[in-house]
Structures are given as C-alpha cells and as structure tokens.
Structure I
Amino acid sequence: MSSYLRADERRAATVESLLALAAEQNPSDITTTAIARRMGLTQGALFKHFPTREAIVEAVMASVEERLMALLEAAAEGRRPVQALEAMFLAHAAFVADHPGVPRLLFGELQRAEPTGPKRIAQALLARYAQLLVRVIDRGRSGDGIDPALASDEAAALFIGTLQGLVMQALLAGSAERVRERAPTAFALYRRAIEVRP
C-alpha cells in the first residue's frame, strides 16, 4: 500500500482492512498491529489517523451504516411497497455476501455489555433500518398490497430477524454466499406473511 495516501484515503483503507480481517477471524482478536500489518504500515503510522482500536471499529461501523442505509434506500426508491421490501431484502443479502466481515463485527459489538461508540452506532443503524422498513410497510398497509391489520413494527422486526437468521446460518456454515443464495426463498415466505390475502 502506498505511503502517500491522503488522510481520508488512509482512513478508508483502514476501514476496509479491518473488514477484511473480520471476515477471516474473530473480530475481537484483531489487534491494531494486525491491521497495520495488513496495510503495510507501522502501528505508529496507523495511530496518526486513529488513536485507539475502538476508534477504528467506530469508523468501520459508521461506514457500514452509511453504505448499507444508502443501499437500502436506493433499493426501495420508486418501487411499490412489497417490491421495495423484496429489493431491500435481496440488496442486504448481497451486501453481506460481498462483505462477510460486517455481520461478524456487528454481532460482536452488539454482544458487548458496556456502552461503546461502535455499539451505539450499531444500535442506531438497526433503529434507522427499522424506521425505513416501517415507512415502506405503512405505505403498503394503506391499500398497496400489505395486510392493513399487520403491525408495522413487528413486520419490520420479522424482516430484520429473517435476514439475521440467514446470516447466522451462513456464518455457521462458513459461507457468506449462502445468504445471497437463500434470500429469495426466505423473502417469499416473508411475503406470504405480510401480503393482503385474496
């Protein structure tokens, strides 16, 4: 890696390096030394941009929140509610398959008992995600394909929970690609639970 990267490029490269390492090993075992080594830097050079390991994880979580929410909002845009939900589901599954370090890092942060910057960002991501889902579901409940008797919050939680279940199974199987492969069938089941019955 070039030693002449701008500061913002170096921070972005650090984020990507941690995500790549998280795809290969337990995220809690990743040290700043390992991140610096992956980048071809000294640990001191890494600390010029991030004072602590937690600051690096926080930057990763902020990047993931920004990228995933942009992806989901783009997937939902211009589509009818059920089609928007399907596009979001498949886009999220593809994101996980393409970035297997993300769920490993996210689940690790959410399991920590103490409040941390990265954990707050992960919680904020889940809250924003649920709010977006509720907006889409509520549009559908207003006569556009989704059962009006459906509880939007619970339907949003089921959507996220279905994806989380696929991700956990894929991580246990050692293949993030399984999330993408199984997503269409899983969404078909979800769709049957939320659509207006004929």
Structure II
Amino acid sequence: MITVCTCPVPTALPDIVTGAPCYENFGQIQKLVFWRRGHSIVSVGTAEIEATWTALLASATANKAVVSPFIGGASVVAGEARTYGGGNDTLDGIEIIMGSEASTFEARILRYDQETIAALKQLACEQIDVIFINENGQFGWSDLEGTDEFFGFPIEGLFVSDLNLPGYSEPNHNIIRFKLRSNWSDTFKISGATDFALPMTN
C-alpha cells in the first residue's frame, strides 16, 4: 500500500500535534482475540464491559470471538520501505519510496496441548481480524472508521507451527505468525485497563 497524496497539495501543511502530546506505550502482548473479518463492537466503552465479551465468546453464530492461550516473546515488526531505483536508475541515485511492506507479528505459545494448537491452525482457513491484549488487560484495537466503533485488525498469512521440542534447556513451544497490511497502525487505539480481558477463555 502507498501513502495517498492529494494533488494539488493544501495551501498549508496539516497540523500534526493538536494540543498536548499524548504518549502511548502498549507494553507486552499476552493474548490475542480473533473474530471473522469486519466484525465490530458498537463502541470502545461497550468493549470495556465484561458482559459484551461473555456473549461473544459463548456465541454459536458468525459473530463468535475466540481467545488464544497466553503467548510469549510477542512482537510486531514494522514493514520496511518498498523502493525503486538507486544508482543510475533515479535522479541523484535516490530511491523512490513506493510504499511499505506488511508488518509481521510473531510469538511463541509455550507448553500448550496440541489439541488447542490444532484448533488455532484451523483459523488459517478463515478471513479474520485480531485484537491484542496486554498485561494490563487493555485491548489494542482499530478505530477503523474514526467513530469510536471497536474493530480488529485484518490479518493475512496466519501460520501456526508444529511443535518444537528443543530439549533440556528450553520449553516445548509452537510459533504463531501472521502479517498485518501496511498502514495497519494508522487506526491503532488502546482501551482502558480491565480486570477480565486476560482471564478470558472460550
């Protein structure tokens, strides 16, 4: 995906920081929530209520949400720039920025039964979104429409590995990995802390 630029450009540069800076740090991703592509909750306030999730996790319909086991070593690595040129191909040898690569999420699922892992693998057959949960029980969610409606982030290329048996000094584990499309974090928001998100299970 490339940055969409308006032409002609506005008379003045757009404001970047409005009011006091609002610093954010999401911390450690400890669980993932998945649901089918495009599902949403009416507002972040509603998503911060336990009863909302009780219903979604117990649902037997298309709006069902599922929660991963606890994960370790989780990180999202931002995609690098996609470039063209350099050398004699472009003016002054300066590359043209064509956009960015997808970002990569990866984590380990430590010492978990393989029946659960097999169920996770089946999610690769679906078009799904992800929501992140951190150590404070906060949700990392997408304000996709800029209206406070609570969405997940579309993911592609979900991969759940077979069991790694590293032996004496490292626990058994499976790898979970997927891609987030470029510019995915433009709508990234952090909910308030909850005491129910981390204990959630199906």
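Computed from the coordinates by the stated procedures, all read-outs in this text should not be read as laboratory data. Just so it is clear, the model here is predicted, and its values are computed rather than measured. Cβ atoms are built from the backbone, for glycine too; each structure is taken alone.
A value of -2500 was computed for helix-only ellipticity at 222 nm (-39500 (n - 2.57) for each DSSP H run of 4 or more, over all residues; to 500); which of I, II is the source structure? Mind dumping the intermediate values first?
Values: I: -25000; II: -2500.
Value -2500 for helix-only ellipticity at 222 nm (-39500 (n - 2.57) for each DSSP H run of 4 or more, over all residues; to 500) corresponds to II out of I, II.
Can you spot which of I, II the value 22 was calculated from, given it is relative contact order in percent (Cα under 8 Å, 6 or more apart)? Walk me through the intermediate numbers first.
Numbers: I: 22; II: 26.
Matching structure: I.
Suppose you compute distance in nm of label points 7 Å out along Cα→Cβ at positions 81 and 105 for every structure in I, II: which one lands on 3.5? Kindly include the intermediate steps, with their values, before the conclusion.
Working: I: 3.5; II: 2.7.
The read-out comes from structure I.
With mean count of other Cβ atoms within 10 Å over residues 17-24 computed per structure, which member of I, II shows the largest figure?
That would be structure I.
Comparing mean projected area of the Cα convex hull in nm² across I, II, which structure shows the greatest value?
Working: I: 11.9; II: 16.2.
Largest value of mean projected area of the Cα convex hull in nm²: II.
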